[in-house]
1. With helix-only ellipticity at 222 nm (-39500 (n - 2.57) for each DSSP H run of 4 or more, over all residues; to 500) derived from the coordinates and found to be -13500, which of I, II does the value describe?
2. Where does the value 30 come from, among I, II, when relative contact order in percent (Cα under 8 Å, 6 or more apart) is the thing being computed?
3. Identify the structure, out of I, II, from whose coordinates volume of the Cα convex hull per residue in Å³ was calculated to give 112.
4. When distance in nm of label points 7 Å out along Cα→Cβ at positions 74 and 90 is computed for each of I, II, which one produces 2.7?
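Only the coordinates and a few stated rules stand behind these numbers; no lab work does. Remember, it's a predicted structure, so these values are computed and weren't measured experimentally. Cβ atoms are built from the backbone, for glycine too; each structure is taken alone.
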Structure I
Amino acid sequence: MKYLCLGYLDMQTFDSAPEAVKSEILKACFAQCVPFRNTGKVVEEEGLQHTSLAKTIRPRKGKPTVTDGPFIETKEQLGSFFIVEADSIDEAVAVASLHPAAMFGEEYGFGIEVRPIQ
């Protein structure tokens with residue numbers, strides 16, 4: 001079964017961090033991606049561009065309406081996604097727990113949501 005894993009962060013807090021701090025976090029994240037990918041369970045993995053580049057489409061009076069920005073105003077924004085193929089949600093969670101967003105960046109709201117794909 002496949003599981004969609006969504007990586008979140010508080011973009012405003014992360015953006016306000018000094019460049020040297022962000023660079024160190026990203027360096028640690030890239031290093032952690034090696035054992036994460038080496039599980040052989042990661043089908044696809046991508047980071048997302050900044051939320052300021054997002055567009056949202058919503059139905060309004062039976063027609064699609066496009067607005068700037070992410071769909072929902074929340075403290076944390078979607079920053080990455082990956083797909084894990086696993087025998088159970090527990091195995092998918094174990095693999096997702098190796099992703100950098102599960103190990104670093106607590107102060108920036110890093111976190112992962114794991115959801116079965118229909």
Structure II
Amino acid sequence: MSEYQSRLGIYKEHCGLDKVDMSWGHDEYMYHVVKDYLPEEARYIIRYHSFYPAHKEGAYEYLMSEGDKTMFQWVRQFQPYDLYSKSKERPNPQELRPFYEQLIAEYFPPKISW
């Protein structure tokens with residue numbers, strides 16, 4: 001089919017990433033788990049932080065809506081804390097637990113649907 005041989009394929013220019021079919025993985029799963037609880041910026045980071053061609057190489061901007069372009073600033077800000085934040089020292093879970101429990105309680109109810 002010739003439509004698959006073009007730059008846009010089956011999509012329209014600036015249709016928005018939410019209209020683009022991407023492989024479904026743990027990022028998309030977590031997005032659906034948290035979408036009713038977290039602010040839009042956090043949901044966007046969760047959904048698109050592994051979309052490396054877009055945030056590292058600037059690829060696929062022709063499919064992004066204006067909203068995508070605005071939200072991608074959050075994805076780019078998050079990146080240094082994602083893959084590149086690993087430390088040689090193991091964190092102490094007992095020390096970190098109260099901080100994360102408080103943070104989770106701020107945004108999530110006691111039970112969520114997985």
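1. That value comes from structure II.
2. It must be structure II, since only it matches.
3. Of the options listed, only I reproduces it.
4. Traced to structure I.
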